[in-house]
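We did not get these values from a lab; they are worked out from the coordinates using the rules stated. All values derive from a computational prediction rather than experimental measurement. Cβ atoms are built from the backbone, for glycine too; each structure is taken alone.
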Structure I
């Protein structure tokens, strides 16, 4: 069995992935892929990790935890998803770093099931839009509260991945850019679930329904039905073309009005993000899903 952890990050998924897989749990279950209800494992795993204090769980403890998560006697893949696995939103930025506890958290989860191979999946996002979105998730918190004195230009997704790999050299990491998600959503669902080729998932267009007009979505579906794409890349080009024409502006545009920010700040953060992406792609042990 493999245990698959979808880690977020915050402001990238909003539960879309686990909702889609949950709706398809019967189809996936027939393939040995178990998608438990999030209420069965989120608090349980957090509390178990705290109790273990970094120690490896005994086989009895592992069995007890698994019994609480799943009813099935066996599974090939167990899918667990929670954007707070690595941190609650108010602690995303500390000590001038993104998710400073991430490496230790991942280590703690692997110690709950030390004999079961784990996979970790994470979407990253340009800090120029991630930081405003994170601030909007924390009503009552000021920009300074959220940043904790950190300079935005020094924050790095690559540093986060590097820290995770250093403490967890055997961890399987799959990373993608949130900005690419509308184009690669089927590949993201496939990477996390590991479903068989040709599997048709219900409501797998939920993401596009949020960012594309209903007219555009209907026309795109009709086009795809009458002109089935011959490759992944062709499908992406089709989706991209319809998004260019029918995207909902209020869903794809974001106000970047933060204290001390200007066009130069946004340009620098965007350039740093591109550099992070290039370095993460080159990191051993990382699978990068590209658009």
Structure II
């Protein structure tokens, strides 16, 4: 299929009629009808059949639909990119981050960035660390933000901030005097806990420390994200070990927080491709992320 046939095919799928497709593409209805006939003749099968005055895609057309929509999306992305090239203040920002960092850190940094660079377009999405590395290497994103060591030869890691593993508990769980002190790992013995079933280095490391506690914590609920653990703790389901950014998202009225007395740093990393130097917008974004992260983790 030629590109103009693909655009017409997508326009008919979108509008359900040749007239609507012609209007969408800014061409005449006879020209749209002739182009559709030409496309079907080249393909050797019909793309649409008329049902109650509307064009319905054939089974063959439905097989093509997903691929055609992907091509159209790629064309739109290309148009956006070419529109931004040459305007230094309008470099597109494509950031992938873990769900934890999407709660406040990344949105806040993006908002501040766009105040400094109003013409910048931003694409933000969340992934776990392994998926993040793949997206960066496939050029689907330019910067990744994670609390894990990526350890990928094609990616550079830049530490932005250091924090501690935190223990969160329902309100009123600890006294004010206890809140002022780190919690020893041994104090988790026999306590009701929310288990973090994360298949990453941090999750495995935390679980390995808990397996050495006797008697073992009472874990009856397992979750895949720190955000879910936070919500369950806030509802009184028990304690949870989380990263410092998750712990800082609420106040003492939602959950109580104490650092875990453990020699284990949690590092916020910016990850990007070795062969792609950061542009001015990306550098400014990382500066904002670093500043906000340090503010969030600063002692009260």
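Given that FRET efficiency 1/(1 + (r/R0)^6) of positions 62 and 142 (r between Cβ atoms, R0 = 35 Å, to 0.05), derived from a single structure, equals 0.50, which label among I, II identifies that structure? Going through each structure in turn, the value belongs to II. Looking across I, II, the calculation of relative contact order in percent (Cα under 8 Å, 6 or more apart) that yields 26 traces back to I. One of I, II was used to compute P(r) over Cα pairs in 10 Å bins from 0, in percent, for residues 22-109 alone, and the answer was 15, 41, 31, 12, 1. Which one was it? Clearly, the read-out refers to I.
Which structure, out of I, II, was Rg/Rh (Cα atoms, Kirkwood Rh) derived from, given a value of 1.14?
Values: I: 0.97; II: 1.14.
It traces back to II.
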